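Down below are the structures I want you to see.
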Structure I
Amino acid sequence: MSRSLELGGGPCGGIALGMADLATGLASRGWAEATGGNISLCLPAGTPWPRPAAARTDALPEPVPELDGRCLAVTATGSRFRDLGSTWRRDIVFIRLCDGGRCWEGPEAPLPTSELVSHLMAHRTALGLGMPSSALVHAHPACVTALSQAPLSSGDLDELVLSAHPEVRLLMRGGMRFLDYLPPGSAELGRATAEMLEHADCVVWRGHGVVSLGADLERARDWIEIAEKAASIVLLRTGAFGTGSQWRITAGGGSEE
C-alpha cells in the first residue's frame, strides 16, 4: 500500500489535515513565507506508526529516550505552508523514535524539518509538564521578530511584551521568553528552547521567529497570535510615544509617568 493511500483517511489523515489547516492559516497572515516555518505533533503513547513502503532510519544528534517508541507527525523540510492544503500527503511525514530514542525512522523522502531536534526536545519538556500529547509550531510573524532585534536585553524584552496589554498575562499564563541567537537546527538551540519552555508558553528566537508549545494545535496557535499582537502594540506604542523610560503601560492598561 502506498504512503498516500495510508494517509488518505483514518486518524493519520485527520491529523495531517489539521496540521495543513493551521499551516495555511499562518501563511495567509504572512507568518510563514516560502519554506519558512515548521509544525509537529507528538501523538499519544501507543499510537501506531503508519510504516511507509520504503523507510529509513537516521541517528539523532542527541538521544531523547523519553520519547522512545512515540509517533510524531512533522512537516517536511522544504515544504511550503501556503501549499499544505493540497500537498499534505507528501509534505507531512510520520516518524517514530526508536533504539532507545537515539534514532528516528520514517519515509525515505521527504525528510522531516531541519529543526527536528528542537521539536523533539520541546516535546520531551511537554511530557515532563504532564501533556500526554503536544504540538510545537514555529513561524516567522513580523512584529515579534522585528521587536526581538531591539537593542534590549532578553529580560527587558520579556517584560516589555508582557506589559503591552493586560490580557497578555491572563491569556498566556506561562508568558514568553526571548532567546539570544543560536545556530538553527542545532542541539544547543533545542536544549535552550526546551529549558525555557519549562516555564513559558512560547520562545522567541531573536531575529528568527517564534516557537510555541501547547497541548494541541489550537493552543500552540493561540500563543503565537498573542505574542504577535503584544509585539505589534509595543511597536505602535513606541512609534507614537517614543521609547523613553519615563513612559510605560501599567498592568491595568493606563499610562504611568
Structure II
Amino acid sequence: MPVEVFDGAKGFQGMGSNFFLILDRGDESQSGRLFATNQTVSNPLVIDENVQAFNATNFRNPPDTVLVLGSDGNLWFEFGPFGQPAPKFWTTRQPVDANVISFQAFELGLVYPDTVFVLGSDGNLWLEHGPFGHPAPNFWTRREQVDANVQGFLGVNYDQVFVLGSDGNLWLEQGPFGQPAPNFWTGRTPIDANVQAFATLDGLVETLLVIRTDGTLWLQGHLVTADAAACQVIGRFTRNQGSQQITTLGFLVLAPNFALTYWEVPLPFTGF
C-alpha cells in the first residue's frame, strides 16, 4: 500500500527508500521551503526558503550539496550541514548565476558537479563551468553559449541538447558549443514545429513525446491523442504478446481538464 509522505509538495527528490527532499508549494506571497526528511516528516531538516527549483547533487542522507534556484532567479550551490538557524539554513554557498529560469546538471552523485546548463531570463542558454563563486557578474569560471531565443531545453549530455525555441521549433543540437553567433552549436537536427512541450526517456529521439500548440500529442510522427497539456515518460518495457515479446513505452498524459491517464504503446509506434 502507498504511504503518504507529505501533503502539499511542489517538488521532490528521493534520496533512498526512506529519505526525501521536499519542496513545499508555499503560498501566493512566498515560494516554498525546501527540506530533507524521512517518511514520518517528524524532524525536517530545512535547506532553504523562497525556493522555486532544486537538485541535490549527491545521494547522501542527508545530502551536503544542493543546487537551489531562488524565487529571485538566483542560482546557488549550497553546502551543508543544513538545518542551521534561520535565515541561513545552509553552512556556506556559492553563486552560480543570476536571472535564471531553469537549469540542469548531470554529474549527480558527485559532491560538487562543475558543469551546469543554465537558461537565463533573456532566453540565452549557456553551458557554464566552475569552480563557481567568482565575483559578480561572472560567478562562473567560463561558459559557452548553446543557443538564443530559447523557451525550454533538455540536455542529453554536455554535447547534445534538445532546444525548444521561442518560435516553437524543436531541435536536437550538438556541440562543441560556443561557436560564433548566430549558430552557437556545431550541428543541429530539426525535430518538430509548433511545439508547446516535450519529454523523452534517456534523451532518445525514438521515445520523444511532443505536445504541439494545438494540444495534440505525437510520438514518432504519429498522433497519440488530441487532448494533452503535459506529459511524462515513465519507462520502456518488455511485454509478452502471445508467443512474442514486444517493447512498449509507458507515459503519463495530463489533459486540459486535469484528467491524468497512463498510456502504453508498442515501439516502434505506427499510430492507432
Value -12000, calculated as helix-only ellipticity at 222 nm (-39500 (n - 2.57) for each DSSP H run of 4 or more, over all residues; to 500) from one of I, II, is from structure I
Out of I, II, which one gives 6, 24, 31, 27, 10, 1, 0 for P(r) over Cα pairs in 10 Å bins from 0, in percent as computed from the coordinates? II
Can you say which of I, II returns 7 when relative contact order in percent (Cα under 8 Å, 6 or more apart) is computed? II
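No lab work stands behind these numbers, since they all come straight from the coordinates. Since the structure is predicted, the reported quantities are computational estimates derived from the model, not experimental observations.
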